[in-house]
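K.L.:
In structure tokens below, several structures.
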Structure 1
Amino acid sequence: MAEVATIMRVSKMTVYRMAHSGVLPALRIGRCHRVPEQAVRGYLREAFAELQASR
């Protein structure tokens, strides 16, 4: 989650909240959460597209 938080420039807690709410797909393996790289890229792509559309 720390790596995802760095890429997205948000806190780890924000990434956890996004994963728990289903906004960002994540896998739970034991006590660890894993977010697929494609999920992060897709989320950022959509967020930037929405930003561009709103301008």
Structure 2
Amino acid sequence: MSLTGRISELANKHRRLDHEISEEEKRPAADTLRLQDLKRQKLKIKEELRWLEAS
């Protein structure tokens, strides 16, 4: 996979996670462990995106 393709794939995944986080936070009894996991995944993707874009 090309660098541009990988960046695009990660950006899409980042947006999906952002949406999942938003939906989970709207729930009256949000699952805090799930939220932590989603946010951790999102942060890892963001860090990888920064690294790839700096390359």
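A short reminder: the numbers here are calculations on the coordinates, not readings from a lab. Here the structure is a predicted model, which is why all the values come from computation and not from measurement.
K.L.:
Please compute relative contact order in percent (Cα under 8 Å, 6 or more apart) for structures 1, 2 and give me the label with the greatest value.
P.N.:
Max of relative contact order in percent (Cα under 8 Å, 6 or more apart): 2.
K.L.:
For which of 1, 2 does helix-only ellipticity at 222 nm (-39500 (n - 2.57) for each DSSP H run of 4 or more, over all residues; to 500), calculated from the coordinates, equal -19500? Each step should come with its number before you reach the end.
P.N.:
Values: 1: -19500; 2: -30000.
Derived from the structure labelled 1.
K.L.:
Name the one structure among 1, 2 that P(r) over Cα pairs in 10 Å bins from 0, in percent of 23, 55, 18, 3, 0 was derived from. Don't skip to the end; give the middle numbers.
P.N.:
Details: 1: 23, 55, 18, 3, 0; 2: 24, 46, 22, 8, 0.
Comparing all candidates, it corresponds to 1.
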